[in-house]
Structure I
């Protein structure tokens, strides 16, 4: 499922998780972008980066950012974390 922000240009693809309200910039995201964008909440203005994956602390939700924006991602007011890359095996 693809979600669009109501306050900035951020768009994400849901990789894992369902039934949760994903927020961007402090406002709920939806499948269709609104006609008019609202204002980004200053507490959720960290921004998103295209191509990066965002996860919750438990690892039950994973989102892929397909379009960057000014708002940061959260679920129920809890910010999502940038997913760390897996380390490559050493080539000794």
Structure II
């Protein structure tokens, strides 16, 4: 599944899990725009993604993790371990 469609699914999943309607995002987005995101027709900017996550009360990394790993715990654990390794390597390279 393409990341764009996975992001659409992740946004909708989190919104529904939080019990939020599309109208709940009216301070940061129109219902029509949110609908296009949830259908994978558009992709949000990083700043818009941050605003949406604030409404859903989650960290943007949580939404991106759900996007790339799905809701299977093994995939999430594997992805987070990969992120930790990559961050450690980047930190090490910065010190060198």
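Every number in this text was worked out from the coordinates using simple rules, so none of it is lab data. Computed from a predicted structure; not experimentally measured. Cβ atoms are built from the backbone, for glycine too; each structure is taken alone.
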Which of I, II yields 0 [helix-only ellipticity at 222 nm (-39500 (n - 2.57) for each DSSP H run of 4 or more, over all residues; to 500), calculated]: I
query: Out of I, II, which structure matches 2.2 when distance in nm of label points 7 Å out along Cα→Cβ at positions 23 and 47 is calculated?
result: I
- request: Figure out for me which of the structures I, II the number 13.7, 56 belongs to, where Rg and Dmax of the Cα atoms in Å was derived from the coordinates.
  value: I
message: Quick check on the output: 2.6 is distance in nm of label points 7 Å out along Cα→Cβ at positions 7 and 55, derived from one of I, II. Which one produced it?
response: I
